[in-house]
1. When helix-only ellipticity at 222 nm (-39500 (n - 2.57) for each DSSP H run of 4 or more, over all residues; to 500) is calculated, the result is -12000; to which of the structures 1, 2, 3 does this value belong?
2. Name the one structure among 1, 2, 3 that Rg/Rh (Cα atoms, Kirkwood Rh) of 1.10 was derived from.
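No lab work stands behind these numbers, since they all come straight from the coordinates. Worth saying up front: this structure is predicted, and the values here are computed from it rather than measured.
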Structure 1
Amino acid sequence: MKFLALTLAVAGLSMFSIAGTTDSTSTCSTAVKTAPKGSIVETAIANGNFTTLAAALTAADLVEPLQGKGPFTVFAPTDDAFAALPKGTIDSLLEKRNKGTLSTILTYHVVPGKVLAADAVKLTSANSLNGQSFPIVANKRGVTVGGAMVTMTDIECSNGVIHVIDTVMMPSTKNVVETAVAAGSFTTLAAALGAADLVDTLQGEGPFTVFAPTDEAFAALPKGTVESLLLPENLGMLTDILTFHVTAGRLPASNVVRQSSLTTVNGQRVSVEVSDRGVRIGGAMVSATDIQCTNGTIHVLDAVMLPSTSNIVETAVEAGTFQTLAAALGAGGLVEVLQGPGPFTVFAPTDDAFAALPKGTVESLLLPENKDRLVAILKNHVVSGRTYSDQLSNGRVATISGTKLAVKVADQGVMIGASKVISADIETSNGVIHAIDTVLLPE
């Protein structure tokens, strides 16, 4: 399975974003190792077979960066490789108005770090300097990178290494939205992005990682769901669902499978589950990975992921184990606050936690004359922001009332003051709930 195979990252190549492969055969000719003659640029110029590459680096203002400390690995197209491009392509790229496009193409041939051929043939992909990745295929016929055949390897330079290729590799020129539209299998997603006014955002600089449900995934939702979500009055809900499928940054499959969860743009997390059957994101199966875009990466899903739509108060009421807390929030006039945008983190005492208080305490706190005391206690359980259990560390956290709660993280679990977290990371639309076994009384 393609996605699962990407977990086989090669240790030790920390400067090379990679994933493992199973075939290390290479028939590339290997250059004779000699003492470094100069930087990557100087070596390319001295070679005599990279005059077009040298001219392109100059036009793109990349000479100085590639003469820097690095190290870099450059997959260098020969003059013949550039000459094989459609007539007029080189002349057009060298024009000042196309400097951005030229730079994108050239940096697609550069990988951070020094990766020799013996290591490169163990890989299935590499992340280039422009952010996009390209595939590496090694077999009995040779080694290809981004579809280009490697013809010579390990030309060592003072700041890296050059591998020679016979074709100019072309990165994606479409952003996330354009790529989804061009694919033809994301028409519903494209329509939804338009309805939610998210097209401009996902056409922006990013980068983004989009877990994209196919048209079939949207069609599998209950009848009428898609039509309802596209109505203007449901814009908020549609936006929450769509941003639940987007994470900030460019995450290749090899990075995704190393996580247990991912934080989405809407604030909530999605789970990552890796098994022999494949990879699931928020319960949806990943069916294709690493579709490169100018401003991010797309991974394809077979189902639409649905975020929590209940706020903190609604979630507490629905759970059935926080009835006393819900009553207290009502008596303290805090329901509206905790139904607001937040986000909040609530350390929520269960009904059993309230029942463990001295007899008559809860009844007394619910009296109108004790409202201030009740509010002080309740606010002592609320922290601004969305903080998950794995983000808690030993120390103190400030509550919305200004008090500070001691946090202790140990193998046995998480303690908030004298209370133990018994159920963590309960997602809500405006925050997260951690259930605790003791009411936290302010000092």
Structure 2
Amino acid sequence: MKRLVVASAVVLLAAVFLSCPRNHPPDAPSVPDGPSSGLIDSTYSFSASATDPEGDSVAFRFDWGDGRISPWSDPVPSGASVTASHAWFLPGEYAVRAQARDESGNTSNWSDQLGVWILAPEHAWRITGVVRPPGADYIARLTFLPGRDLLYLADENTNSLLVLSTSNHQVVATVPLRTGWGSDRDVVVSPDGNTAYVSTYADSNYIGIIRTSDHMVVDSFQLPGWYSTDLALSPNGERLYVNCVFDDSMPIYVVRTSDLSVIDSISFGNAIGGDYADMVIPPEGEYMYLTFEGEEVYVVRLADHEIVATLPECVGIGLALDPEGEMLYFGSWSAADTGCGYAVSTSTNAILDSVFVPYLPGRLAVSPDGEYLYVLCSVQYERGVLIVIALPELEVVWTVRLRHPGRRILAMPDEDRLYVTSGPEIYLVGR
């Protein structure tokens, strides 16, 4: 009889235990929201939020990546955010993450990390202003006019070229393109600064010739293909290289600028993806380096326009040269929305070094003094980040957040100032 009573009690307790709902821990918090770069001895704020399956209030703590973890915050309603502040005292890269705890003491998993670069004050880059030129819609390229303190802006969605003053950032002239040319995709200026060449986005595939003294279209020529995207000039200005888009190929046409005649073409087969190329030519003009969106980096000998090499281990997306043309830098996409920056000797075409980039790299530029490499990156195609890398050591020293992904970047001669295009806007970045 006693055994029966005991067994019945055990069954009753088990039934009661199983009928009680189990309290689950909160979900892992969101990635902390806060700056991705900062200075030593400065305080920065970060916030995170999490939901609890039972709707319990939750408290948070932050791991600052330097061996210190914040105390638990006061509880807040499920789904609400908590903000905490922290200062770092040594330069370096730190991983900030958050954890949540409910009223019953159940803790969540740690959130994904937010990378934060903490640097010394001499590397402090920031957005100093934003310019939205009247009439701009989607700025595809900007080019400096030597000795003129002017920029030419090619806009992918308009039929005119804008001329912007670098002193007050006002539009001082508009260059209307001819009817039927479509919008402008790229613009390059001759070494003497007297002539500009603009590619157009239309089935007619015209290249416009602009006299920069009065910003007038004075000539044009037509190329095969649907339309043209990117342009490059030889260092002496005698050859213009034009990327043309067909149904199944993207050849580069070689145009003699003295009479605007096509003298050669460079073919890359039918497997080229994307619809734009990036082309750079070192000052001595022996080789051209180019890549198409998501393709290899090609090395072309300019004497006969033959492809003589491709750079291994890369999916190229943007190219830049140092001022002497001795080093080529290019970005490459990797897995998980990250990438790498590579340094290549132009004398041997050998990869000498690389640096990890925690976002998808895009267009590149090198500072006029050759001390910094600037890499435009996309974060999940929704916002942009400008990464500043010190040369020649290839060390990330600063990041600047952009509201939207950047399209093009231009380093101003003899200045610590950058122009970064993003849609209809231009970010002014400096120190």
Structure 3
Amino acid sequence: MKKSLLFVVSLIVVMAMVLTACAKEEVAPEVEETEETVVEEPEEEVVAESPGLQMESAVVAAQFFSMDDYNQSLEWMANEPVNPDDPIYLQYLLEDPTSIADYPQYEQKDGPYNICFSNAGVNNPWRVVGYTTMGEQVLQLQDEGVIDNFYHIDAQGSDEKQIADIEDIISNPGQCDLLIVSPNTSEALTPVVEQACEVLPVVMFDRYAFTDCPVVSERPIGGYAFGISGAEFIVDTLGEEGGNVLAIRILPGVDVLEQRWGAAKVIFEENPQLNIIGVEFSAYDSFEVNTIVTDYLARFGEIDAVWMDAGGTAVSILEAFEDAGVDYPKAMVGEDQNDYLGFWKENGLNAIAPTFPTYQWRTAVLASVMFLQGEIVQHNWVLPQIPVTDANLDDYYNPAMPPLHYAQCGCEDMVNYPDAWINVDVAKYDNLND
């Protein structure tokens, strides 16, 4: 009996202990999971590398640019003249001979000759120097009895006027023994130049139409060489470190200008260390180009190099650096205009002047007369194109010449040099006829 009672008491105690333990054990409340809120930081604005190359003004008109021609120009830049003993305005870098005998549709006759010149315009300093050089050559040939009448028809920068002018020449056979053409723009003038070739010999220079019909097409190596020289100078100067480059163009749609920029663009794209911050059209306007440079200096703080497709406003660009109180660019690309060469020399710039020599205007007249007289000329006449560098700057800068004179005129051996290029009067060449 006592053992049974003890067993019951023990059982009650054990159960009480179990119940106490269970009471003490708390059930943790369920916690509802919530998504962690992530605060995203604003993304930094991504600035494109070489933003200038993304601009519409950086697009090269495909009809004017060819990598085959680019590579050909590189080869010509390494060539020496075939006829180095001749004056530079009669030298050529490859042989492509022709004569009037190759054109039975044209009649060879004795002089003196009547020559017509359809000119894109006399609307910038380069063209003024070129036309002065041409006019002086005509005057000398008139004195020699080789040229009778010289008719200058100024298109005044208008395709429509130049087309109408050439159509008028075509409709008056016999007025001109030969037509010289400097097209205003290449594509627009092509049809009428081809029409002219059907009735009289045509000599083309400076800008080209898209045709091979002229008996002579002459100019220096051309736009590719100009663009290459300036761009390579910038690459060599800025080296692996690179820097900010601003490119200034005149206007689109002209073959030599498209080729200058197209060639430079090839080199810039091959050198990613260069940051092309802008590609801008300036319309050859000094105020406009000064404004452009001032704006880019304010936006980017530093411009290490300036590339130009024509250097007539180079001094205005450099003055914008002065106005901003900053150093001149480490590399400056201009042209052989006398004010730029003088500024370069006086301020110790690191600079280059790719050239498109104005002596080609003289060549056009001489090639015309040579063709009419039955002499051998070059069908594709490629003249030398020598850039101005530190090494030859003193050969070309002439403080006695006006600021807007172009150094490579090939005019130093002419009768009225230097007076005709100092006291410029282009109007007197407009009336070299009866």
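1. Going label by label, the one that fits is 3.
2. Derived from the structure labelled 1.
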